[in-house]
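What follows draws every value from the coordinates through simple rules; no lab data is involved. Remember, it's a predicted structure, so these values are computed and weren't measured experimentally. Cβ atoms are built from the backbone, for glycine too; each structure is taken alone.
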Structure P
Amino acid sequence: MTVPSSIGNFLPDTAAWAFFFDLDGTLAPLAERPDQVRVPDTVLASLTHLQRAAGGALAVISGRPLETLDQLLQPLVLPLGAEHGAIIRNAEGRIQAPANPADAVRDLAAWLASRLDGQPGVLLERKSFGVAVHYRLAPQAKGAVQALMASALARFPQFELLPGKMVIEAKLPSVDKGRALLRLMQESPFAGRKPLMVGDDTTDEAAFRQANEMNGSSVKIGPGPSCAALRLDEQGDLEGWLGRFRDQTPYGV
């Protein structure tokens with residue numbers, strides 16, 4: 001891990017780069033509950049412009065389920081890496097996903113739910129390919145949640161733990177955002193471009209590394225060490241940076 005440089009005047013050429021964004025804490029401000037998150041209309045407008053300017057080479061890679069991402073990004077319909085890339089939807093709308101471990105996810109979710117019952121402020125989020133436990137409403141429960149998830153991993157070893165901002169997820173070990181970025185970069189309209197990944201959390205580090213290794217770049221939002229090359233100070237700064245693309249190229253491209 002290093003200290004990323006300030007983003008400064010960096011503004012990649014939309015004809016030569018592909019753009020990848022995390023959602024929570026990146027395109028949208030964090031909220032106390034996952035269901036309270038909203039992508040600002042101004043950010044959606046800037047994404048619409050950037051997608052057109054980049055010839056469609058823009059995707060969102062997030063821990064959120066695919067259906068939730070579509071709801072948060074509407075009216076945009078984008079290529080997606082959902083659930084950290086367990087589900088990939090390419091630019092043509094084709095969906096790729098591993099064999100569904102439905103029984104294991106159901107059993108893990110039920111086991112966690114039985115032990116989280118009565119824990120105020122700790123939220124269980126069920127996904128198709130994993131489970132997330134959020135404690136943003138109960139930061140004092142961090143240690144208890146960490147211990148519980150370690151116990152869950154011992155009982156359900158087919159999963160691995162992925163800590164984030166006030167959340168710990170149990171996911172498939174073959175899934176991460178770096179692999180999602182790589183898979184999308186192998187197809188049109190991303191292929192042949194340089195990737196840029198923008199994110200804010202430890203869950204984005206794999207995608208930062210992948211973008212860097214492909215002669216692209218990466219942007220970490222917020223403080224702290226990261227393998228990202230560049231930094232934006234806070235989530236609200238992204239809107240201004242995206243607006244620079246609208247200044248650079250006409251809206252009608």
Structure Q
Amino acid sequence: MVHVVIFAGGVGARMKSLDIPKQFINVDGKPIIIRTLENFATHPDVDDIVISCLADKIEYMWELIAQYKVAKVTSIVPGGENGHGSIHNGLVEVQRFSSPEDIVLICDGVRPLISHQLISDCIETATKYETAVPVTPSIDSVLQSEDGETCCKSLPRKQMYITQAPQGYTMRKIMHAHDEAERLGITNPISSSELLIELGETVHIFKGERDNIKVTTPEDLQFLRSRYYYKSFKNFAKEELKYGL
């Protein structure tokens with residue numbers, strides 16, 4: 001089986017929209033998190049979805065799921081103190097009804113442009129290797145700085161990759177990593193893949209998609225809105241041509 005954990009426990013501080021967490025911002029008529037969920041809910045290989053959400057937004061999340069008729073959501077659990085904690089809470093819920101060989105896809109709630117192909121590639125890679133991390137090659141030069149003011153090392157661009165989500169794992173692999181993190185006192189790894197790497201594991205990467213952005217900043221939101229505006233404009237123009245307008 002294929003399970004999905006969507007973690008949406010953040011408040012969106014970098015979005016500068018303090019009145020509403022970024023995952024609930026509307027874009028072209030739908031909240032960002034609903035668009036993210038729909039990509040998984042409509043994928044034929046996904047069996048169920050667990051959401052790890054801000055505790056005071058759980059009731060609102062259920063209302064949105066009902067309003068937009070999002071299928072396959074089985075549980076909504078409270079988020080943790082950080083992303084890692086929210087993922088952990090979601091995984092613990094999935095563990096109740098999964099087997100160690102099942103695949104779990106872990107994704108933040110603000111990736112509304114995920115394609116079905118990327119989800120399929122993630123499932124296939126995780127099934128084969130137990131780990132699956134989508135990446136895109138860095139197209140920019142990368143400098144390393146210790147203090148944010150001076151640089152003394154340039155990293156080889158051809159070896160640099162940008163990680164994305166969803167990241168896929170067998171339940172056996174990712175739960176072992178979370179158990180080890182708790183034992184070793186690792187409380188805030190940046191992502192699941194970096195947790196595994198910190199624990200000495202090797203993760204398998206595969207080709208991601210540049211459009212698969214994580215909506216984090218106002219610039220990301222502007223890009224997303226422009227994408228949906230362009231899509232709406234194309235559909236409108238197609239209808240005009242169809243009827244000879």
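From P, Q, which structure was Rg and Dmax of the Cα atoms in Å, for residues 103-198 alone = 15.7, 43 calculated on?
Details: P: 16.1, 52; Q: 15.7, 43.
The read-out comes from structure Q.
Compute distance in nm of label points 7 Å out along Cα→Cβ at positions 7 and 159 for each of P, Q and report the one that scores greatest.
Largest calculated value belongs to P.
Tell me which structure, out of P, Q, gives -9500 once helix-only ellipticity at 222 nm (-39500 (n - 2.57) for each DSSP H run of 4 or more, over all residues; to 500) is calculated.
Derived from P, not from the others.
The value 0.50 for FRET efficiency 1/(1 + (r/R0)^6) of positions 143 and 215 (r between Cβ atoms, R0 = 41 Å, to 0.05) was derived from one model only; which of P, Q is it? Spell out each step's value before the answer.
On the way: P: 0.50; Q: 0.95.
Here the read-out was taken from P.
Figure out for me which of the structures P, Q the number 13.0 belongs to, where mean projected area of the Cα convex hull in nm² was derived from the coordinates.
Answer for the origin of the read-out: P.
Comparing structures P, Q by distance in nm of label points 7 Å out along Cα→Cβ at positions 87 and 191, which one has the largest value?
Numbers: P: 2.6; Q: 0.9.
Max of distance in nm of label points 7 Å out along Cα→Cβ at positions 87 and 191: P.
Once distance in nm of label points 7 Å out along Cα→Cβ at positions 79 and 207 is calculated for every structure in P, Q, which label goes with the largest value? Working shown, then result.
On the way: P: 1.3; Q: 3.4.
Comparing P, Q by distance in nm of label points 7 Å out along Cα→Cβ at positions 79 and 207, the maximum is at Q.
Out of P, Q, which one gives 0.5 for distance in nm of label points 7 Å out along Cα→Cβ at positions 127 and 175 as computed from the coordinates?
Only structure P yields this read-out.
Of the structures P, Q, report the one carrying the highest value of mean count of other Cβ atoms within 10 Å over residues 23-30.
Between P, Q, the highest calculated value is found for P.
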